[in-house]
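All of the numbers you see were taken from the coordinates with simple rules; none came from a lab. Nothing here was measured: the structure is a model prediction, and the numbers come from that model. Cβ atoms are built from the backbone, for glycine too; each structure is taken alone.
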Structure P
Amino acid sequence: MILSDSEILKFVESKDIVVEPFDRNCLGCNSYDVHLGPKLALYKNRVLDAKKHNEIEFFDIPEEGYVLEPEQFYLGSTAEYTESHKHVPFLEGKSSVGRLGIDIHATAGKGDVGFCNYWTLEISVKQPVRVYPGMPIGQLIFFNVDGDILIPYGSKKSAKYNAKTPEPMESMMFKNQF
């Protein structure tokens, strides 16, 4: 079941959901709007290797905006830091963003209970489009969980995205054993 605005507010007040900074105006009837952070990143190499650490280069999005190109894959991040201690957070693009041809995640829209960090965005576009730091980019939806959580994400030894950083994070696939 998806949390309503009143339920999200209740869990924000109890600190079971944390959004920093929190702006009541960003709360929809069943979601919370998040914004594009000030940096983007590109992988240094054109060919990526799932078994190796693929390094990225960061750059600031200028105030006048930055034009995303279809043949590039960008990593961005939310301006908001979030924590979810009892609910499963999902990040979806806003319809206004989708109507500009911007996809904000390739596969990773679901977070885990216990995820405490900024969200890395996996950005691709259908045609050139200018984006700006702080623009609305997505919305968080929170789902109830049935049953007790044995090990929240932040406590798992296998958790690869616990380093709290407002900058986009590259793939940590290379840390898996395969």
Structure Q
Amino acid sequence: MSQPHCEFNDDHTPLAFMISFRCYGTWLHGDSRGSVDRFHNRHGSPLIAPNRRWLQHNQRALKRPPVNLSQRRRAAVKEAINEVCRVRRWQLWTCNIRTNHVHSVVTANCDPEIVLNTFKANATRKMREAGCWQSEGTPWVRKGSKRRLWREPDLIAAIVYVECEQGDPLP
């Protein structure tokens, strides 16, 4: 790694961010996997319990079908993230684009909200350019996760999680 070793970062700047975002409609509150909201999103806090009626309500409330990322879409998203990091001179440690969500670990000298929004906007643009997203709307949920990684062990753990703990590699 090119980052200097440190156990504590005293300049109030995280070493990196783990940025994650989901595709629209693919993981709703009430789902059997549990879910998170602004009250249930701290590391180690319990998930929102599954609830069949709440899930059905949320499924009926969808404005369009859930979005899944095909191989072409995943390739476009990966290209977009790599391009953004190259142009903005952000250090992309890793990214893993799955069929219903995206994980990345990136060092960027800006607010993580900017990283999240830039990744989502440019991924949508690249999918449109590739002809695999024609909708006027976004393929993404409204928000996403922006976890700050303050220490080298946290950075390493996030990289391992993104690269090794997402299931089998996709084609």
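Of note:
- The maximum of distance in nm of label points 7 Å out along Cα→Cβ at positions 96 and 112 over structures P, Q, that is, the highest value, falls on P.
- Source structure (of P, Q) for volume of the Cα convex hull per residue in Å³, for residues 32-135 alone, computed value 109: P
- Structure (P, Q) behind the derived value -1500 of helix-only ellipticity at 222 nm (-39500 (n - 2.57) for each DSSP H run of 4 or more, over all residues; to 500): P
- Test item: distance in nm of label points 7 Å out along Cα→Cβ at positions 72 and 128 calculated as 1.7, pick one of P, Q: Q
- Parent structure of the calculated result 35, given that relative contact order in percent (Cα under 8 Å, 6 or more apart) is the read-out and P, Q the choices: Q
- Value 0.10, calculated as FRET efficiency 1/(1 + (r/R0)^6) of positions 64 and 144 (r between Cβ atoms, R0 = 30 Å, to 0.05), assigned to which of P, Q: P
- Structure responsible for 1.00, with FRET efficiency 1/(1 + (r/R0)^6) of positions 24 and 120 (r between Cβ atoms, R0 = 30 Å, to 0.05) calculated and labels P, Q on offer: Q
- Test item: FRET efficiency 1/(1 + (r/R0)^6) of positions 16 and 48 (r between Cβ atoms, R0 = 30 Å, to 0.05) calculated as 0.60, pick one of P, Q: Q
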